[in-house]
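**Student:** Several structures are given next for inspection.
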Structure P
Amino acid sequence: MRIVFIVKQLANGGAEREAVAFANELVKMGEEVHVVSIVDSKDDYIVDKRIHRHLLHGDRIRIPRLKGACNQLLMAALLRKIHGDVVLPFYVTFHLAVLLSRSRLIYTVRTNLEKELPKKSDYFRRKLACRFAKGIWIQTEGQRRFFSKKLQSKLFEVHNILDNRFLQIHKQPTNRIMHFISVGRLQPQKNQRLLIDAFGKMIRRTGNVVAALTIYGRPHSDFLWQEKELRAQVEELGLKDRVFLQDWVKDIEKRYEEADAFVLSSDYEGCPNALMEAMAAGLPCISTDCLTGPSMLIESGKDGLLVPVGDAETLSYAMQYLIEHPQEANRLGDAARQRMREWGTAREHAEQLRENLRRMCL
């Protein structure tokens, strides 16, 4: 089977990372795999050498009004040349190009569609793509709610792949919770402003003089102003010696090993990779209870803590709770690790995807 993945770039994103993870597993299983990227960027993710890689070169078009249409035509032509059995766009812009190429489209759902595609034009494009798609890949059961009864028969659920290296981290129990970390692109969806605000509230309320927060991630290309605003917020709250903004790093597993707790402050998610990784590393985790994603991973009070979306006060008290109850934090971390041990292997998830794709080709 010839399988084609479309990504924006091979860097800086959970969707891109999952596309590469599935592509790597599928090529190991003997499938012919192609990865088409839109932006020529420095690769963050390791791509198996057996995978056929293509670059669209759409960024060469400088006239904004022509760029979108030309890129669609370029992509359609490239897909006709590859002649894949199925095409899985992890970059929503190119669903039309897949249909124009007469390829079998697999619509991939990576987040909360009500938040990701709020405009009427986006909704229309999604409706058109789903109407002609051979299948719709969802990450979580909760994402079924985004689709009408007519489309339910097209849905198939395959969970994200968890990199086994996070389960190999050996964390020791601690009697002091001091260092919180968060991992994710710097963009409004991740709401790092809320996290910094909540951390500041906790510091002011408790007078804690040792706790620190490190946020790992680089700005999304559409939100390059985000880092500047977050740094200004840290300065304004007087937290520059307590809150640190760091670039994304390839060896993020070492940062999990060094940390005491993990916090996800997103307004919405699909199935958050960073939360899965932190849980696998054995960190006690706090997450906002987004409509889809975190509640599939965490049962609050059992293997982590869930707090309402957008509620800085409750988030600050959750952080305080972990600091004041280190033994309970250790228990939550151990339970989180066990939860992710039961998640399933990369091979198992890739085989599940392959079986669904084969069914779509019949």
Structure Q
Amino acid sequence: MTGEERLFREFSDKCRARITGPDEEIRRASIKRWDSLCKPIGGMGIFEELIARIGAIQGTVHPRLDAAAVVIMGADNGVTAEGVSQCGSEVTARVLNNIAEGRSSVCVMSAFQNGNFPEGRTGLARTDIIPVNIGMNTDASHPAVWNRPVRHGSGNIAKGPAMTGSEAVQAVTEGIRTASRLRESGYDLLAAGEMGIGNTTSSAALVSALFHRDPEQTAGYGAGLSEEGLRRKKDVIREALRVNGLDGEGTECVPLLTLSRVGGLDIAGMCGLFLGAAICRMPVLIDGFISAAAAFLAYRIAPECKSYMIATHCSSEPGCGMLLEKLGLHAPLHADMHLGEGTGAAMFVPLLRQALYVYENLPDFEEGRVKAYRRFH
């Protein structure tokens, strides 16, 4: 066993040892409460199970979703040098600073949810945006950004590894620490988002390597490539797999090894966030394609952490549905989104809060003077 293999095994063993499953008894009690409410059995669909799961994670039949944090892991991907994106790496830092200033799509969603309207009305719950620089080419200039770079940008995967094995473990560890800090700060719910030009290429390369699929099946248009740009992107991914020894059918895809070879620091940070949420017993939302790639890696490292994940939407990138299927998770929203920044997850937070409000405030059958429904399946 090489030193790198030993590092990966020891790290994975430690993660698995720190994660225990949600409380199944509380989940069943929450479903029983749903069934007692004055509505058709299962009338709220998947949201009944999601609220029950959140209760089981938090250890209570009365869960809280008052404070949500959408964590944006920002990092630059060296593969951008291969022309796989419409814009250059300098945009990553610019957008992460915009996020810190409240001037991006996910920030506008957060402001709406928090009731920051012109009349100054304040919402009862809040959704905060936490931008983290885990590997941009330069440190972020805005003080609201958490500067935690493992290195300044990942390597160009078309020429060699994205990072060393120890850097991959360090980035995942930083994601775990981020989850822990947010738990200590009183957050009830996390969501994993990202900002990194070129990261759909890294994500598609990961999925191709993990599932032994050609990029034809895993790579999409990203933020808006032309047909010619997409063809180039697929060729670059094939080259990345070849250069990093991940193009063989019989290749064993060790999660952390594959991450270090063709992944990105933003993906590694989100992978850690999923692991950290499970360690801290917090529900965590999967955003789109890139977030789902990180979630799958976390699942491969410590399978029990899947119990803490909630899929929100299935993006228009072709690899997203594949990842969710492999995870055995269903995304309620199918809106062809590919916006990034954790926006799909952010849009899902009010739906969860509304479902929880129904769960806590709908009268039961006796109070509603309606004959109780029975559950048959």
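**Student:** If you work out mean projected area of the Cα convex hull in nm² for P, Q, which one comes out largest?
**Tutor:** Answer by largest value of mean projected area of the Cα convex hull in nm²: Q.
**Student:** If you rank structures P, Q by distance in nm of label points 7 Å out along Cα→Cβ at positions 131 and 203, which sits at the top with the largest value?
**Tutor:** P
**Student:** Please compute distance in nm of label points 7 Å out along Cα→Cβ at positions 163 and 243 for structures P, Q and give me the label with the greatest value.
**Tutor:** When distance in nm of label points 7 Å out along Cα→Cβ at positions 163 and 243 is calculated for P, Q, structure P comes out on top.
**Student:** Another one. Using helix-only ellipticity at 222 nm (-39500 (n - 2.57) for each DSSP H run of 4 or more, over all residues; to 500) as the calculated read-out, with -12500 as its value, let me know the right label among P, Q.
**Tutor:** The read-out was computed on structure P.
**Student:** Looking at distance in nm of label points 7 Å out along Cα→Cβ at positions 219 and 347, point out which structure of P, Q has the largest value.
**Tutor:** P
**Student:** To test your reading of the models, identify which of P, Q gives 15.6 for mean count of other Cβ atoms within 10 Å over residues 19-26 when calculated.
**Tutor:** Q
**Student:** One of P, Q was used to compute relative contact order in percent (Cα under 8 Å, 6 or more apart), and the answer was 23. Which one was it?
**Tutor:** Considering all the candidates, the number was obtained from Q.
**Student:** With distance in nm of label points 7 Å out along Cα→Cβ at positions 75 and 171 derived from the coordinates and found to be 3.8, which of P, Q does the value describe?
**Tutor:** Going through each structure in turn, the value belongs to P.
Read-outs: derived from the displayed coordinates by stated rules, not from any lab. Since the structure is predicted, the reported quantities are computational estimates derived from the model, not experimental observations. Cβ atoms are built from the backbone, for glycine too; each structure is taken alone.
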